[in-house]
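Q: Presented below are the structures under discussion, each in the form of structure tokens.
Coordinate-derived values only; no laboratory data. What you are looking at is a predicted structure, and each value in this text was computed from that prediction instead of being measured. Cβ atoms are built from the backbone, for glycine too; each structure is taken alone.
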Structure I
Amino acid sequence: MDNILSRMGHVYRVLRRTFAVRVVPLIVAVVFGILRALVAMGMALDHLCFPKLRQARANRPIVLVGNPRTGTTFLQRFLADEGFGCGMELFMMLYPSLVIQKVFRPFLPLLEKVSPAKFHATKAHDTNLSSVETDDVALLFRYLDGFFFYAFFLAFDEADHVLQFDPRVRDTSQRDLDWLDALWRRSLVLHKADRNVAKLFSLAVRLPQFLKRYPEAQVLYMARDPLSIIPSTMSLVTGVLDRAFGFWSLPEQVRKRWLDRVYKGMILLLERFHEEWSSGAIDKSRVFIVRYDRMMADFEGLMDEMCKFLGHEMTPKLRETVAKLGEKQRKYESEHKYNLEKYSLTEEQVRRDCAFFYAAFLPPMAFPAPTTGKA
């Protein structure tokens, strides 16, 4: 599994054996190869067509880390919209070359029709090619690798490959960070910004490596009740798989095996971060813990502390925006209700398996009264 051709072969076997899909993957593979060749040529031309790229340095990223469905999308887009830095849109990850982006941008409405984003339910996760998205997608498109690759494809294989994504077994940090650095620098040039706002679920298992590579980076670790994030993630991913391949029509044994593996993968993300946090492998002065429950109940107070951590000025305009969002957050009620049994889980099981996470990051807390929104 150490080369992309091997991973493509695994995908094809999974799609053929599990979903009886044979022809479409071959067409996608050809398109994927052509796109990689175009991107390589385009990125070589970027240095000629965009002289500022030579001076761009992505050495101070703000990176959101944590499991999916912890509020990362909301916070990343908020920070990008409010000028904390720039996030990468989905089309930048598909077409990383600035030259290619110039050519393709007028055709984005047409490209939306064949975009992977069309399989997402907008209520669960609103996205399109122009939306700021998780940077892990860039690694999936480039290397056909990572946790997304595991969840959407390899978890269906007869053999379990989850440990291939644990850096203690197979560490792809240097490869992945080299690629992200190339994309982050282009994003700075494209957005005329001086700082990146990224979102990487995969850093939960390799944060020490990232902090060593980027000594000036700052991390926002997102913590939410596993009883919420686990079924919510299951719902999102199975929704995509069902629209694409008919997940809920698969034999029960296949569904059960996939659900069990993805559940263990989500626990692995929590475990590895907790272990390295507790052992001192992570420099805690560079990490700010963002509790989802506090983000919903005391967004104003949370943002005051976050701005101090990030060294970002809390201007009157920003304070007004934060106050309006804080009021909206407190009134928010999710339309989504999840049944753990649907995903072969019980509340007792989740609480037992995640007891370490509750104790370390989600102890009971009283939220202070929200600020008035005045400067």
Structure II
Amino acid sequence: MTYTVPFNRPYLTGHELEYVSQAIQNGDLSGDGLFTRKCCELLEQRLGTRRVLLTPSCTAALEISMLLLDLSQGDEVILPSFTFVSTANAVVLAGGVPVFVDVDPDTLNLDPAQVESAITERTRAIIPVHYAGVGCDMGALMRLAEKHHLVVVEDAAQALNSFYDDQALGTIGNLGTFSFHQTKNFSCGEGGALCINDEQLLDRAEIIREKGTNRSQFLKGHVDKYTWVDVGSSYLQGELAAAFLFGQLGAMDVITELRQRCYQNYFQELLPLAEKQLLQLPLIPERCQSNYHLFHIMLPTKEKRDALLSHLNARGIHAVFHYIPLHNSPAGIRLGGKEVCLPVTESISSRLLRLPIYPDLEPELQRLVIHEITSFLDS
């Protein structure tokens, strides 16, 4: 179906083709070329972190993170059920057991109280997922991690250029992961990054990313040849994608500002419906600065959500729901650590509706979305 208002539209800064052309002329199209280094240096400076490594996806960055933990059979990793499958897959592929916990009903992020109650002697790590570019309560989660000697891996797939207490999301835990998928704020079609905040993990992360070899040390001149030294896989981003991405990253502030305008317009125009309790608007806590990755509304019931979703799509507006809870999925039931009841996750998953949002969403099209929601709910 062709939509009058698509859910997402990739934004171009105007430099992407220029940089891709330069990469082709340079003749070095595999991983860790000139534009890969430029992207990593830019991110390291912006985020204030020790090291950033580009990867083919956030999924790959999560997999590297879990391999770094050396999980043994039965080791547990706590994560929300309300997340994309990659978060849990990375745990399982590394030999661990995903333990699903509930989320806060306002932010849709990990509930620290639920995390604490799920910690056992087998718990090795916590994966906070920063939903919609809004930070989890990292203060509480980091205190829990320190108390129980746990590793924290931030799934910041949606949260590049978002902050908690003025610290960039993805740089607070031991490791952070980002996505540059087409649907994300800054994109190269498919791509990701691993943010290494614990210097002790840097050398091994480079080895795992380079198929288990010490090639990175060889290129730095630290060894006279490279060989297979550890488990690993091919986790390098290609240079063409990195060149495209560099064009996006150079406009991070511009893109964020455009998304903020769109987000705030939705919020203000739909506020009267929230005041009538016809829907619930998203919350950004005071300690958080968002990158405005997505705009969602919560309807009172699943039936009302489904009806509004059908109405909008019938009017050519591509609205969507979001995550199906992992703990209720076939793989989640089979591979999860234990059977759990997560009432908040189950409720929000059935009532959440995501609206179209992208930097160059035309004002008249956004007005159409707002009009159709208002007329449907407040008639």
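Q: For the read-out FRET efficiency 1/(1 + (r/R0)^6) of positions 263 and 311 (r between Cβ atoms, R0 = 41 Å, to 0.05), a value of 0.60 was computed from one structure; give its label from I, II.
A: Structure I accounts for this read-out.
Q: Thinking of I, II, which structure, once Cα Rg over 2.2 N^0.38 Å, for residues 31-190 alone is computed, gives back 0.99?
A: Matching structure: II.
Q: Taking 2.6 as the value of distance in nm of label points 7 Å out along Cα→Cβ at positions 175 and 199 derived from one of the structures shown (I, II), identify that structure. It would help to have the intermediate numbers written out before the result.
A: Working: I: 2.6; II: 2.0.
Matching structure: I.
Q: If you don't mind, there's one more thing I want to ask. For which of I, II does volume of the Cα convex hull per residue in Å³, for residues 103-166 alone, calculated from the coordinates, equal 80?
A: For volume of the Cα convex hull per residue in Å³, for residues 103-166 alone, the value 80 is produced by structure II.
Q: Ok, one more. Suppose you compute helix-only ellipticity at 222 nm (-39500 (n - 2.57) for each DSSP H run of 4 or more, over all residues; to 500) for every structure in I, II: which one lands on -12000?
A: II
Q: Another question, then. 29, 25, 14 is what came out when semi-axes √(5λ) of the Cα gyration tensor in Å, for residues 79-270 alone was calculated for one structure; which of I, II is it?
A: II
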